[in-house]
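Just so you know, all these numbers are worked out from the coordinates, no wet-lab data involved. As the structure is a computational prediction, the values presented were derived from the model and not from experiment. Cβ atoms are built from the backbone, for glycine too; each structure is taken alone.
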Structure 1
Amino acid sequence: MKSKISLYISIGLVLCGSACKKALDLKQQGVYTPDNYFRNETDAVTAVNGIYSLLEEEDYIGHAECTFDTPSDDYWRSGDHGEDEAIENLTYDASNAAIRYPYKWRYEEINRSTNCIVNIPKITSISTDIKNRSMGEAYFLRAFGYWRTMLIHGDAPIITDDDYAKQLFNVPKSPIEDVRKQIESDLLKAVDLLPESYTSADRGRVSKGTALGLLTKLYMYWEKLPEAIATGQKVISNAHYALAANYQDNFTRANENSTELLFSIQALQSVVQNDFTVYYIPRPWGGYGFSQPLQGLANEFEAKDPRKKATLLAVGDTIDIGLVATRKSIFTADLSATGFAFRKYAVFNPPNGTLDGGVDHTFAVPLMRSADIYLLVAEALIRTQGAGAGDVLINQIRRRASASLPPVSGAGMKELIHERRVELSGEGERHQDLMRWDKDKIVDIAAIYALPVSKAPIDQSKTVTFIRPKNYYFPLPQVEIDKSKGVLVQNPNF
């Protein structure tokens with residue numbers, strides 16, 4: 001979401017006459033509905049901007065969706081949310097608040113996107129370029145809402161354009177195969193309609209590369225490996241989506257220009273709080289101290305891999321916390337139960353070191369990077385053509401990290417799994433990666449999660465019991481089941 005793509009709806013009420021005029025005597029000046037709102041190009045752009053604005057919701061992409069990666073062996077959920085602890089330990093039930101919170105926002109995103117898809121074609125006062133772009137954005141953002149729903153819940157309700165026109169929203173679940181087809185259909189339309197890139201005035205909007213990237217991920221989860229290779233290569237071969245020169249450039253304040261950010265939340269911090277920074281930063285520095293990396297993740301990095309320093313704060317490290325009076329602060333053992341925090345999301349605001357709103361600094365939180373697509377294509381090549389077939393792509397990722405890292409040769413899934421873990425740590429991929437590999441018997445997720453993990457320096461431990469097939473998907477929120485009055489059926493085993 002671009003820094004200037006924030007939806008502002010201003011309602012001006014001009015009070016005329018006596019200062020004592022009662023509020024109840026005010027005459028309503030107008031009401032916007034889908035039937036009378038979409039009049040011109042500006043209305044189309046503003047409506048699409050309203051879809052992007054959902055991405056900064058704390059109970060959606062801002063934080064709640066991150067919770068679904070906490071069972072992984074990369075970090076401890078920390079924090080004081082009991083619902084997060086249940087997600088981490090896989091002891092949740094259908095009434096869990098962390099499951100309930102983001103569900104409504106995904107369908108709000110789907111609803112707003114469909115509103116644009118149905119109504120923008122009716123506008124006559126609009127340029128072809130803006131019309132195509134706006135439709136492409138709406139198709140992508142609807143696909144993204146379904147994508148997140150499919151990953152978390154599996155089978156899910158599909159609200160068709162006809163359902164929307166009839167205001168029919170209480171519909172039964174569709175099988176996951178149909179949800180995948182819906183996502184694919186929307187993404188293919190987005191690929192056709194979206195531009196390859198944007199000028200600075202529209203930087204941060206989703207592009208053709210964004211749609212191709214998510215389509216690649218969809219094909220990997222769908223086990224359509226040849227399609228994933230063909231689609232992903234279109235991202236890899238396009239200079240508009242090239243890897244950033246330095247790994248850490250993707251996580252600095254200047255990263256909004258990075259070609260590697262296929263999809264990101266971009267905003268002004270005086271308007272939108274950067275929840276990623278707030279949740280990951282230790283409490284004494286103004287954050288909440290959630291999702292603390294574990295020693296096992298730290299051990300995964302090779303000795304000469306600078307991604308470790310760019311990703312993790314360890315005891316003894318120094319960091320600029322944005323205070324003019326104290327520009328450097330030392331990360332001490334009391335700041336984390338595990339001895340680590342995520343550095344890649346540590347974006348402070350000089351001169352007063354604030355983390356939240358009130359300052360006119362921009363930020364861009366990566367939601368999908370080209371590096372992810374490089375490694376997915378490398379994986380698909382290994383799985384279809386054998387060990388070594390993904391070496392070129394894996395080595396591009398490793399060389400970008402550091403020329404000191406030795407190149408891989410004849411890399412198989414072991415090497416690929418390692419590379420995805422260190423490259424994408426803390427970006428919400430680990431738990432989902434392990435589950436899809438487990439389904440193909442590439443790893444044993446139950447055995448991995450059964451290993452006790454020490455959260456030194458504090459004497460605590462983390463052991464997660466993974467039950468197949470129950471834990472491959474989370475239940476639908478019980479409140480949604482109840483509201484449907486029998487239309488929605490709960491997922492098996494819940």
Structure 2
Amino acid sequence: MLSNAFYKLISSSSFNKFSYLLPSFCNSQAVTMASENEPPAHVVIFPLPAQGHYNSMLNLAHLLCLSRLHVTFVVSDFYHRRLLRHAAVHSIFSAYSGFRFLPLPDGLSDDHPRVGGKALEIISAVAATMAPAFKNVMVNDGLLASASRRRATCIVADGILDFATDFAAETGIPLISFRTSGAAYFWTLFRLPEIIAAGETPKNENDAMDELIMSLPAMAGILRRRDLPRFYNPVYADDPSVKHVITVTRQSVRAQAAIMNTFDDLEGLIVSEIRKQIPRTFTLGPIHAHLKSRLVETNSGSSSSSGSFWAEDWSCIDWLDLQGKKSVIYVSFGSITIVTKEQLLELWQGLMNSKIRFLWVIRPDVIAGKGDEILKGLVEGTKELGRFVDWAPQEVVLNHQAVGGFFTHSGWNSTVESIVAGVPMICWPYFADQMVVSRFVGEVWKIGIDIKDTCDRHIVENVVTELMEVRKDEFQERAEHMAKLAKKAISGGGSSYSNLDDFIEYINSLIN
């Protein structure tokens with residue numbers, strides 16, 4: 001454990017102006033440099049400071065460390081402190097002498113909610129505060145060079161960060177864009193100008209929302225208007241967030257390469273279209289499972305770099321141990337979703353009426369307004385059928401034999417974790433990529449049911465019963481088949497496995 005004195009040191013503003021170096025407490029098994037005389041490639045990774053973005057980019061950092069590369073991981077002060085309190089990253093990454101965090105202020109106060117509609121404020125705060133701080137450190141610190149570390153070889157930047165493209169061009173550092181969402185969402189954003197020009201976006205909230213989108217190569221006739229990415233405003237002409245994501249997404253073609261957390265058997269046709277725009281696109285996913293596979297292959301243990309911002313309640317595993325095989329539906333709407341009291345009651349009543357046992361993650365900040373009393377009432381009324389926790393070790397839960405379904409917000413990390421675990425889904429998306437993903441789960445991959453734009457106890461009861469009982473075998477068979485494809489992709493000779501090797505080779509080719 002970290003001492004109080006050490007924790008105060010690494011949390012201090014004077015220390016966080018630069019980076020804290022985990023090598024100061026490395027063990028004897030630390031990964032050595034590729035050459036005694038010359039340090040390896042140095043990759044700077046800059047995610048958007050949000051749970052879903054950190055998850056996959058921390059796992060990528062771990063994969064690069066396994067390949068003996070040096071990694072600097074940019075993290076906000078706020079989430080850096082939470083990672084140290086709630087995650088095992090400091091003990092995991094201490095094994096790698098070439099890894100370090102670079103904590104920087106994100107421009108938001110500690111009491112900023114960072115969820116719901118307020119989550120979008122993270123993007124503007126990063127642009128105003130965190131990006132300039134990063135630029136200053138990079139320029140003033142010789143692009144992070146030191147006696148044992150070469151200057152930055154490349155920057156792997158979150159695809160939503162619009163400053164990275166110009167900064168990379170100004171400094172001459174190769175830029176690699178990391179899209180933390182799936183290929184279908186990225187391609188939809190990339191082609192949104194053409195979709196808008198074709199008159200296929202909603203004109204108002206009462207527009208014909210079930211009309212199919214036909215002007216989207218490789219996805220024609222799949223999405224409906226209601227499945228288009230949504231940022232709190234279904235009328236595209238009036239939504240500045242849509243204009244921003246279009247601009248940022250189109251800039252991706254200026255990157256030297258792109259990374260996607262997907263695999264070819266899942267989204268290969270769409271990736272082929274993307275490669276026409278960004279030829280050097282590496283599909284490395286599912287990255288969380290890919291990391292576990294490489295850890296086993298290299299005899300590096302089985303612990304991956306969980307980046308949870310919340311303390312995980314492992315007592316729910318004991319509860320699952322007492323339940324029958326595939327008898328429980330796991331309910332979690334991610335790290336950003338906000339629900340109203342009315343929605344919470346409808347979801348709860350639908351679950352109760354289904355008579356299916358459930359494990360439900362309800363974050364302390366998930367209910368809009370003060371929801372303590374209503375939550376207390378739900379807990380009291382649920383004792384015989386379900387279990388509530390503030391946060392759960394999701395991968396472990398999804399892989400538990402008692403779990404037979406996942407009621408999810410359709411965030412990309414949750415979706416690929418469910419795919420790898422072979423667990424069918426009920427999709428109740430909140431915003432952004434979740435609208436597209438939920439459609440693919442239900443309509444294309446057919447491993448779940450999409451109930452977007454509804455929150456009715458009768459609908460919830462019916463779909464839970466359908467997934468867990470009526471069509472259980474049908475959904476389970478397809479989900480298990482998809483899980484096999486995912487595992488094939490990350491095994492030796494698989495598409496993602498080979499792409500990771502090619503990606504490491506590409507990074508090494510950038511050393512000058």
Structure 3
Amino acid sequence: MNENEKRVLMVIFGGSGDLAHRKLYPALFELYLKGQLAEHFAVIGTARRPWTHDYFRETVAANLNVGTTVQQQAFVQHFYYQSHDVQDADHYIILKKLIDSLDQEYDLGGNRIFYMAMRPALFGTIAAHLKSEHLLSSAGYNRLIIEKPFGHDYQSALALNEAVISTFARDQVYRIDHYLGKEMIQNIPYLRFDNPVLAAVWNRDYIDNIQITLAERLGVEERGGYYETAGALRDMVQNHIMQIIAMLAMPKPNDFNDAAITAARREVFTHLHQYSAAEVPQKFIRGQYGPSTDGQALGYRQEDKIAPKSNVETFVAGEIRLDLPQWQGVPFYVRTGKRLPLKKTRIDIVFKAAAKNLFGAEKLAEPVLTIEVEPEMRLSWHLNTKEIGQSTAAIPRELVFTLPEREAAQVPDAYERLILDAINGRRSNFVSWQDMAGAWQFVDGIRQVWEQCQCPKFPNYASGTMGPLAAEELLQKTGRTWIFKD
């Protein structure tokens with residue numbers, strides 16, 4: 001066994017599903033190609049479908065787009081399938097026999113990860129059976145990875161959390177948010193804390209506002225049934241956007257370890273400014289996409305599994321404030337939506353313009369640091385510089401850093417990074433319960449006001465546009481504007 005190889009058995013509940021095949025199995029294969037997984041690992045996929053081991057392996061191999069055929073076939077030989085009803089105790093007894101057999105065959109030392117890749121309503125049931133039918137190891141570690149959505153409001157999330165921690169200790173639970181595994185999100189603390197120039201100005205004295213855009217070009221596609229129960233506020237703001245804000249705003253950790261980083265992030269979630277019912281309409285707006293102007297794209301209400309008069313939002317824009325001394329008065333403007341012109345995740349840190357221009361009366365541009373997360377990975381500075389020639393005018397110019405193609409090709413997928421973190425027991429890139437609770441309580445306050453008042457007339461933006469006009473007005477009323485415009 002090489003020093004990098006990990007010994008682990010992973011049981012994936014929902015092993016026949018889209019998430020497992022599209023994200024989890026390719027991520028595990030990358031770890032295999034890099035030697036993190038080699039001989040001493042096994043994966044059990046469980047679901048209701050009556051598949052065989054061989055058929056399951058064929059479905060796994062069909063989603064592997066790298067490596068050689070020999071490598072792919074060697075990899076999938078570590079995969080096993082168990083037809084399983086998660087509510088039937090007898091099925092756990094059968095599953096336990098397979099787990100114990102594979103643990104011995106692959107010499108795994110009792111290291112077990114249980115991955116919940118199915119609907120959250122069953123998380124508590126699965127966790128209870130894992131305990132009552134004795135599937136947890138007494139020799140190695142036991143860890144639970146949970147996918148979103150973790151509840152649909154604070155109360156349901158709390159009930160779900162209590163059900164899970166009745167079986168697993170709090171430090172055994174890994175709530176995954178794949179945005180925390182993205183390379184440019186991982187870069188934020190390094191930019192902030194390892195560059196004295198940025199560290200000195202990363203506060204209310206120098207930053208005017210921060211803008212976060214998560215734009216999606218596609219509509220709800222096959223997720224209509226889920227989306228009708230969620231909407232953009234729950235689907236994107238409560239988790240991904242809040243986690244990005246935590247990375248941008250957390251105080252400097254005392255050390256680079258799980259406890260210190262988790263404590264620093266918690267400071268953000270316990271200091272989210274809660275809006276009153278009267279403030280919500282002034283601070284948050286919502287939208288729903290209609291058909292495109294050329295008729296090529298359907299409106300939300302015409303999508304599969306969507307109610308004809310649905311008032312579910314597919315777009316949200318809002319202003320978030322933090323009651324932390326270093327961020328008092330700094331708005332975090334966020335927006336996310338479906339059927340926008342392009343897929344783009346980016347962060348714009350807008351610094352205050354110089355109070356006085358020494359070189360003329362014209363207004364100076366605000367310096368902007370942009371972190372592009374996807375699809376490109378790049379950093380750019382918009383700075384004021386002298387106009388070429390005899391002129392004394394100041395003009396903004398862009399300084400750009402983009403990962404070289406060779407380095408960009410080495411960037412691990414978010415799931416690859418986070419699965420390896422879970423295997424290694426590193427928790428700082430996962431969501432703590434305190435983070436989740438704070439985010440839900442903030443979002444619930446907005447949702448409750450929305451449920452008590454009439455929607456704006458939906459649809460209120462055409463597919464292929466940057467959202468409703470109200471999103472522009474949200475910033476215009478403070479004299480600001482969105483930095484990113486398609």
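Table for the structure above
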{"item": "Of the structures 1, 2, 3, the one that 53, 34, 16 was derived from, the read-out being Cα extents along the principal axes in Å, for residues 346-441 alone", "result": "1"}
{"item": "Which of 1, 2, 3 yields 21.2 [mean count of other Cβ atoms within 10 Å over residues 50-57, calculated]", "result": "1"}
{"item": "Top of 1, 2, 3 by distance in nm of label points 7 Å out along Cα→Cβ at positions 106 and 290, largest first", "result": "3"}
